[in-house]
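Structures follow.
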Structure P
């Protein structure tokens, strides 16, 4: 694809219009600045867009990983971010996503999520996680901060680390990280148990349930101890 205004679009979804974008981020509202990434938003036409603007050397590919991760997850029928396109700029790469509706799952109390809906969300998340893992993929950063809740249900976000796995420990890490952050953010224990029970019922992987639960509990405790030591 062509280079213009200091950027180069590498791949894009032909069904979705590209937003105006240049290296100065003209018209974009930068919402977060980190050493290695900026986040920004803008509206163009009747669409909202989310930009991840990465800073890195020539061999790193975070924007490409996010693009591929979103497409792989969506191909499984698991709701996720909608990728518009990715490319390069003078100091790194970028990926543009359509704005996603909803609120972060860790804000569930502020949004008054009732127990009945919480039970439905736990079951839905279990189905998504089982489908992801049964396909041979792990999120690798699965936690309540990377879930959006809207009227339609749950959506997995921050999928730039999604990858194939060959060992059970990656599934254990996904589940332990999710359950640890859920408890840290005040989700009731019954909802966590309901999620794990549904996950074990739906996954096609025939591991020992008792051993998997023990491994997840042990990993969650290690995550908790590590977080306290920081």
Structure Q
């Protein structure tokens, strides 16, 4: 009898935690930070891509402000890095990146390990693109000022682990294709700090309107799309 009561209480506690988590997602989704943000009229275009589950940030490989070839070498890529006009950069859990073949094959073991196990290793994923993949992924564009762009690049780079010589810690042979690579990353992935919250936090840090807290990609894109719609409304002679 006592065992049944303990099990019932444990089940009730787990249910309450899950309901609280869902409530926080809903509240964090709709409450904006940097509410009055307006994107720059001129500046550097950056893109946010989503496969429906995970967000990456796409940046120009080279600008007058930042040349990513100075920080990421071409080891493991099919071409020298400067042959790719755009780089896609993302952060996430090791298991999600390398143990999961596709999202439809997500197992409870991989998900629970990522969300609940403390100090799981994380990775940075870098992919080279010849063109922005509008036909393959959901894409939203923002135009950032130079200051915002530099702050974003600084945030992204701060998550790469480096060795004693300052070189990024490449995981050889782990890329999905000949146009991408994985690198050891800083930070721990868990239910409160997901790959999408990593992007959410980047936007908050550089002053862009975004969700108060969103571990899911939809909460981030909801506010990105608000920015784009607002810009169209404020721009004379804009078309929809």
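Laboratory data are not the source of any read-out in this text; all were calculated from the coordinates shown. Owing to the predicted nature of the structure, the values given are computational and were not obtained by experimental measurement. Cβ atoms are built from the backbone, for glycine too; each structure is taken alone.
Tell me which of P, Q gives 2.9 when you compute distance in nm of label points 7 Å out along Cα→Cβ at positions 61 and 77.
Going through each structure in turn, the value belongs to P.
One of P, Q was used to calculate FRET efficiency 1/(1 + (r/R0)^6) of positions 21 and 221 (r between Cβ atoms, R0 = 41 Å, to 0.05), giving 1.00; which?
It must be structure Q, since only it matches.
The value 1.2 for distance in nm of label points 7 Å out along Cα→Cβ at positions 5 and 53 was derived from one model only; which of P, Q is it?
Computing distance in nm of label points 7 Å out along Cα→Cβ at positions 5 and 53 on every structure in P, Q gives 1.2 only for P.
Give the label, chosen from P, Q, of the structure having the highest value of FRET efficiency 1/(1 + (r/R0)^6) of positions 93 and 205 (r between Cβ atoms, R0 = 30 Å, to 0.05).
Q
I have 3.6 for distance in nm of label points 7 Å out along Cα→Cβ at positions 29 and 85, calculated from one of the structures P, Q. Which structure is it?
The read-out comes from structure Q.
For mean projected area of the Cα convex hull in nm², find whichever of P, Q sits highest and give me its label.
Q
Taking 106 as the value of volume of the Cα convex hull per residue in Å³, for residues 69-164 alone derived from one of the structures shown (P, Q), identify that structure.
P
Could you figure out which one of P, Q the value 3.3 for distance in nm of label points 7 Å out along Cα→Cβ at positions 117 and 157 was computed from?
Here the read-out was taken from Q.
For relative contact order in percent (Cα under 8 Å, 6 or more apart), which of the structures P, Q scores highest?
Q
Using mean count of other Cβ atoms within 10 Å over residues 141-148 as the calculated read-out, with 20.5 as its value, let me know the right label among P, Q.
Going label by label, the one that fits is P.
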